[in-house]
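Please go over the structures that come below.
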Structure P
Amino acid sequence: MLALVLLVGSIVLRATEAYARVSTLQVDKNDSGCSDNGSGTATRPFCSIGAAATQVTAGQTVRVSRGRYREQLWLASSGTATAPIKFIAERGETVRLTGGSDGSGVYTNGKAYVTVQGFTVSDTTGDGIVVSENSSHVTVRGNRVTNAGQPVLGLTAKGIRVDRANDNVIANNTVDHNTDYGIYVVGNSTRNLVTGNRVYANARVYERAASGIRVHGAAGNTILRNVSHDNEDSGIELVTGASNNLVVNSIVYNNNDHGIDDTGRSPNNAVIGNVVYKSVTAGINFEGGATSGQIFNNIAVDNGLNSPRTHGNIRVDSTSTTGTTLDYNLLYLSSPGRNYVWGVGYDTLQQMQMASGQEAHAIEGHYVLGLARSRIEDQALRHRGPLAEGSGRSDDSTVQLQDEGAP
């Protein structure tokens with residue numbers, strides 16, 4: 001009987017060990033015992049992420065240890081809704097992907113139910129992370145994507161691109177110093193959630209074009225609680241037929257064109273609850289047939305002062321007023337300028353209300369400046385807090401707000 005008990009116990013132990021092996025695969029290029037022909041266990045990890053990607057199946061997690069991996073994370077398998085596949089950089093370690101032969105650091109290859117978390121994707125020749133055609137339910141979380149491409153015509157690259165892909169989540173990434181758009185949602189992509197990202201200092205350099213977050217020809221996406229600042233062009237853009245999108249509760253400041261821009265016959269978009277501060281041109285801008293929009297509950301301060309192009313904290317051009325509504329916005333200019341454009345320009349809230357019938361519950365006042373500044377400073381403090389598990393974020397940006405008195 002004792003022998004039988006010991007035998008059963010041994011079988012259970014081996015089964016438990018086997019489950020542990022198949023539930024988690026390890027990659028550690030610095031381990032002297034690593035092998036791409038191995039089992040991917042902690043004692044004999046894979047040397048490359050690619051080896052793990054060809055072996056991983058639904059329900060498994062690939063954990064990657066520190067180091068520079070000069071390869072592309074190319075997905076070979078999909079997970080399921082109940083058994084997703086996860087690629088996770090080890091907590092507290094910098095795991096750097098620099099891309100494969102086609103240039104991108106991560107390519108989802110039309111797969112579904114996969115999470116990519118905590119990597120630093122840098123110095124790729126192509127777009128840093130590509131959520132590619134027919135990919136769905138992919139989560140890109142807590143990565144840093146930086147220095148993609150070169151600031152040379154034909155060699156620029158975006159940070160994160162979602163291209164003809166639906167139902168994906170781009171969350172809590174830092175996307176900076178890329179040579180084209182920071183986050184780019186394009187190609188009729190829909191039902192994607194872009195949330196909690198910090199996007200800054202993206203620039204082509206040779207021309208003003210790189211915005212922080214750009215939604216191009218894509219409908220029904222949600223841009224939620226992002227921070228987009230100091231980009232070469234606008235902070236957030238909805239362009240070229242991008243309709244029925246929601247931009248909400250984001251903080252957008254110090255961008256070199258608009259703060260939030262809706263243009264190129266992109267109707268039925270809602271811009272709600274955002275802070276838009278010190279854009280070079282008009283802060284919230286609806287133009288070029290951006291009809292039937294909603295602009296509510298935003299804080300817009302010191303946008304378009306001394307602008308070389310458009311002016312106004314909030315601007316709706318004559319082609320975009322049809323069906324567009326504004327209310328409950330808070331505005332302030334610290335020096336003389338234009339608060340509104342509604343087809344034509346109005347310097348004060350009262351003028352706007354009387355001429356347009358819009359903004360019945362809006363407020364214009366000096367205290368709005370302090371409110372905008374405190375919201376920006378609060379998010380900067382939160383951003384410098386503890387990193388989430390597997391976070392590849394490393395951000396040396398700082399927020400510098402110059403004190404300004406009442407005019």
Structure Q
Amino acid sequence: MRAICLIASVLLVGADMPLGSRTAARSDRYGDLVSLFADWRAFQKPKLVDGVPDYTAPAMAAQHRELARYRQRLAAIDPGGWPVNQQVDWHLVRAEMNGLDFDHRVLRPWAANPAFYVTVFTDQSDQPAREGPLAYGAVELWSYAFPLTPERAGRMDAGLRAIPPLLQQAKKNLVGNARDLWVFGTSSLKQQSADLAALAARVGDGAGSLRTDVSRAKEATDAFAAWLEAQARSKTASSGVGVENYNWYLKHVLHLVPWEEMMLQAGMFDARPRARELIYIMLAERAARALGDLWIHSNELTLEQAAQFASANTPRGWLRLDANTVGAEQHLYLQQPAYGTSYITGKIQVEALLSGRKQQLGDRFTMKGFMDDFDASGLIPVSLLRWELTKKVPDDVARMLEP
């Protein structure tokens with residue numbers, strides 16, 4: 001079973017068994033990993049109380065304690081005799097568990113990051129899952145066609161009704177002191193208010209309870225943003241995770257791959273005279289933003305200073321401070337460590353994989369075959385993909401796979 005199939009298609013396997021009820025008996029069966037993964041994905045979701053996700057301190061402490069049981073179950077499964085692609089799946093599950101542990105030990109977005117509580121989105125994400133740590137229960141407005149059918153209106157209404165109690169809960173949950181997360185998170189909530197105002201205009205007067213609930217969601221969002229602003233003066237701490245935590249995350253969790261420069265070097269844009277210039281400017285922009293990612297998490301720069309650096313070091317003034325991109329991107333990188341740097345390191349890893357496959361296959365290597373194998377492996381980190389495709393464990397990957 002391919003790794004992407006494991007992620008996408010086994011959510012119902014073992015669903016009739018209580019979470020955490022299985023003992024950590026030793027096993028070498030791949031099917032036990034599949035069952036564990038199904039339980040794990042259900043466990044990751046927060047408990048719902050009257051339809052509202054519970055991110056209170058007791059609920060999060062309970063989830064962190066329970067995480068240890070899932071790690072024990074995973075450790076009891078020995079993948080050593082499995083095919084490489086199935087061993088990779090084992091490490092993917094471990095990486096997800098490491099990610100949740102990092103959320104509890106370090107990021108704690110429900111307690112430190114107001115933007116975590118944004119749940120209304122007007123644009124489709126360009127990633128399989130929306131970027132950044134976010135509360136459960138997103139209302140994806142872009143996915144609705146207007147005028148709404150009664151069924152779709154009811155589905156939207158259910159999501160909007162959760163907003164006022166969620167934001168009321170957030171006022172108690174948010175106890176962090178990180179200034180940049182607080183200030184820029186407040187701006188995210190103000191954007192949610194604007195999006196709800198635009199939604200109210202589209203819904204119109206004949207939508208019954210939906211219009212009322214849009215109004216209530218906007219009022220709750222406005223009140224929450226005002227509360228955040230009133231608290232902002234007291235927030236004085238840096239927002240980065242620190243060098244040690246950043247390095248731990250790089251080793252244990254993992255990331256993105258940009259392709260544009262490789263496509264350029266392969267000649268795919270030769271018919272477009274300015275393509276080389278545009279792509280190199282984009283690469284300079286990403287490099288500048290990646291440095292900002294590093295500096296905000298080492299707490300050497302504030303988010304605003306990182307944005308200023310990225311803007312000043314992007315050619316032709318194409319990353320303007322008075323536009324949305326640079327601030328929004330640095331805010332994302334602050335919420336999701338190593339996201340910015342992975343644009344750079346991801347390409348380096350792909351180039352290492354490409355070189356390794358060429359050396360391994362010799363004259364049998366083709367770019368089409370390489371891309372077919374790459375795509376068939378699913379959405380997995382390139383470091384693990386190198387192991388899966390070459391059947392060899394490079395030294396840097398071996399270090400990453402260490403407990």
>> So if we calculate relative contact order in percent (Cα under 8 Å, 6 or more apart) for every structure here (P, Q), which label has the highest result?
In response: Q
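Taking 1.3 as the value of distance in nm of label points 7 Å out along Cα→Cβ at positions 118 and 310 derived from one of the structures shown (P, Q), identify that structure. Please report the intermediate quantities before stating the final value.
Details: P: 4.3; Q: 1.3.
Derived from the structure labelled Q.
Suppose FRET efficiency 1/(1 + (r/R0)^6) of positions 142 and 350 (r between Cβ atoms, R0 = 30 Å, to 0.05) works out to 0.50; of P, Q, which structure was it derived from? If you can, show how the numbers build up before the last one.
Working: P: 0.05; Q: 0.50.
The read-out was computed on structure Q.
Work out the source of 0.98 here, i.e. which of P, Q gives that when Rg/Rh (Cα atoms, Kirkwood Rh) is computed.
Numbers: P: 1.08; Q: 0.98.
Checking each candidate, the match is Q.
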> Of structures P, Q, which gives -4000 when helix-only ellipticity at 222 nm (-39500 (n - 2.57) for each DSSP H run of 4 or more, over all residues; to 500) is computed from the coordinates?
Replying inline: P
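Rule-based calculations on the coordinates, nothing more; no lab input. Quick caveat: nothing in here was measured; it's all calculated off a predicted structure. Cβ atoms are built from the backbone, for glycine too; each structure is taken alone.
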